[in-house]
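Please go over the structures that come below.
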Structure P
Amino acid sequence: MTDSKALIVGASGTVLSPHERDFFRGEAPWAFILFARNLSEPEQIRDLVAEMRDCVGRPDAAVFIDQEGGRVQRLRPPLAGHYPPANILGRIHESDPQAGIRASWLMSRLHALDLMQYGINADCLPVLDVPIDGAHDVIGDRAYARDPQAVAVLGKAAADGLLAGGVMPVIKHIPGHGRAFSDSHHALPVVDATLDELRRHDFLPFKALKDAPAAMTAHVVYTAIDAENPATTSPRAIRDFIRGEIGFDGLLMSDDLSMKALSGDFASRTRSSLAAGCDVVLHCNGVMEEMAAVASAAPLLSGSARERAARAMAAIANGGDEDGIALRREFEDLLAPAA
């Protein structure tokens with residue numbers, strides 16, 4: 001793997017500006033992320049993905065997207081299929097566990113087919129958060145269920161479906177966003193649950209998927225773990241719980257550094273996240289001034305972070321081909337009773 005910064009960044013539009021091209025070439029981010037603002041039609045998407053990779057000189061560089069289904073689906077028809085939110089899969093699972101597991105695998109396998117036609121090889125899915133009564137709707141129907149065991153088995157099926165199609169799954173938001181009473185895009189959630197509650201409920205799906213290639217942190221304060229810092233910037237949360245108790249040893253990426261849950265300037269957010277134990281930081285909105293500040297504080301990937309990044313890429317090297325028409329028909333048949 002060539003030298004890359006511990007950095008995932010986005011672009012402002014559907015084509016790279018000359019400034020963005022120069023920036024990406026000079027800063028060599030490890031990966032990129034796409035949003036709806038970057039997506040207009042098939043050839044444009046392929047060209048943008050290829051140009052991003054050309055800037056960093058790596059034809060296999062990771063290109064991420066949030067393609068969950070429901071309200072979080074950056075690629076929409078006709079660019080990709082239409083998919084339900086995760087809680088529909090949970091409803092199928094509740095009445096027929098094997099059908100629910102199969103539906104979860106199929107939906108992710110179809111996501112992989114959709115994404116790979118554009119060269120997109122990483123999906124920020126599955127959502128392993130387990131909501132509680134009264135929690136903010138930022139997770140809501142994005143969660144498979146309110147039962148941690150159901151979330152674990154459906155999330156595992158979703159991750160396996162992506163991997164089968166050569167797409168990197170990213171489990172999120174570790175160690176759990178389901179109890180948050182505010183949206184971390186806009187404010188810093190504080191969770192006062194006891195460690196016992198977190199262990200019995202929130203941690204369980206993440207422990208079940210501890211061997212996933214990548215995970216995204218939660219910008220959430222857990223007072224039982226660290227009353228001062230959200231998990232993203234908490235050495236205790238990452239060292240003792242994400243890496244230690246949960247046992248996750250894959251690539252750990254921060255959630256978006258531009259979210260309002262974090263404080264301080266962008267360079268300090270970057271340093272704090274990496275010092276806490278994140279392997280790479282994520283910046284999403286494509287604002288050049290912010291990206292430049294993040295990049296100024298991001299080092300080259302090295303040591304265990306570099307090894308984890310290489311392992312994450314190796315996990316998607318052998319995705320196979322399958323009959324998309326047959327898979328889609330099977331998925332629609334499984335969905336029909338829940339419609």
Structure Q
Amino acid sequence: MQTILSVENLSKVYASGFHALTSINLDIERGEIFALLGPNGAGKTTLISIICGIVNASEGHVRVAGHDILTDYRAARSLIGLVPQELTTDAFETVWATVTFSRGLFGKPPNPAYVERVLRDLSLWEKRNNKILTLSGGMKRRVLIAKALAHEPQILFLDEPTAGVDVELRRDMWELVRGLKANGVTIILTTHYIDEAEEMADRIGVINAGKIMLVERKDALMRKLGRKQLTLQLPTPLSAIPPELAAWRLELADSGTELTYTYDAENERNDIITLLKDLSDAGIGFTDLKTSQSSLEDIFVSLVGKVPQSATPPVVENRS
């Protein structure tokens with residue numbers, strides 16, 4: 001696919017000597033949903049801020065559709081929409097006024113029909129004449145998305161877009177993002193919610209301590225780093241695994257009534273049939289079996305060593 005955003009050897013070192021980013025190399029494909037995962041302080045927001053022209057890099061280059069973000073700033077920036085993590089809106093403006101004003105900031109001519117379509121897509125049309133201070137947190141976040149889309153960008157950055165919103169609204173936003181992708185918008189999503197990346201992303205990048213640890217297609221990542229488990233329910237408890245089954249590296253659980261075999265998800269040639277035969281030869285039967293595969297959260301933990309603090313989203317707000 002065509003590359004729309006290219007980051008080359010990007011680093012950021014603050015005056016204190018803190019290395020926020022170190023030699024970041026990343027290509028984003030046109031029309032994809034790319035999820036950038038990492039714990040607090042990993043460098044996600046710093047990376048987005050540099051690409052969007054909010055923070056200066058110490059070294060490296062960023063090009064948006066071939067436009068350098070420094071030497072061709074206007075062209076590069078006009079292709080980017082940013083939805084920040086913080087709810088920063090003009091509280092005393094109406095929804096319509098603030099979205100229209102955002103379009104004008106990029107030199108775009110008035111287009112009421114386009115603004116109306118954006119507001120309708122975001123379920124904001126009925127609120128168009130409301131002052132922003134009267135809106136719920138979830139609606140304010142929708143306004144931020146509308147502002148970011150007002151100038152018709154090709155790339156949309158969503159920095160923790162569903163932080164602090166209820167589960168139903170999160171699902172609505174997932175549908176919105178899929179709709180934007182269907183219209184050709186490239187989505188770059190940073191999130192603490194691993195299930196969000198697992199649900200939506202085409203590709204996943206993991207960043208930690210200012211360095212990109214991996215970039216992989218989601219399905220390939222699940223196959224490559226995921227693991228599967230076969231769990232057998234035993235009719236009578238085992239006190240120990242027989243020595244003749246030691247090569248299988250089986251584990252006993254639930255007071256000896258469960259026998260678990262773990263294997264690589266990408267290895268489609270696992271000898272499950274052979275295992276079951278060896279169990280039968282050892283006089284071990286089973287009453288039921290089930291298989292499970294490690295989630296993206298399991299993979300993230302194996303790479304980074306901890307789950308982001310907000311891995312399980314809190315329900316903090318009623319939808320309006």
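Every read-out reported here was derived from the displayed coordinates using simple, explicitly stated rules and does not represent laboratory data. Everything numeric in this text was worked out from a predicted model, so none of it was measured. Cβ atoms are built from the backbone, for glycine too; each structure is taken alone.
Okay, here's what the table says:
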quantity: Structure responsible for 30, 24, 21, with Cα extents along the principal axes in Å, for residues 181-244 alone calculated and labels P, Q on offer; calculated: P
quantity: Entry that produces -9000 once helix-only ellipticity at 222 nm (-39500 (n - 2.57) for each DSSP H run of 4 or more, over all residues; to 500) is calculated, selected from P, Q; calculated: Q
quantity: For 0.9 (distance in nm of label points 7 Å out along Cα→Cβ at positions 29 and 61, calculated) the corresponding structure among P, Q; calculated: P
quantity: Comparison of P, Q by Kirkwood radius over Cα pairs in Å - largest value held by; calculated: Q
quantity: Value 28.0, calculated as mean count of other Cβ atoms within 10 Å over residues 173-180, assigned to which of P, Q; calculated: P
quantity: Which of P, Q yields 23.2 [mean count of other Cβ atoms within 10 Å over residues 117-124, calculated]; calculated: P
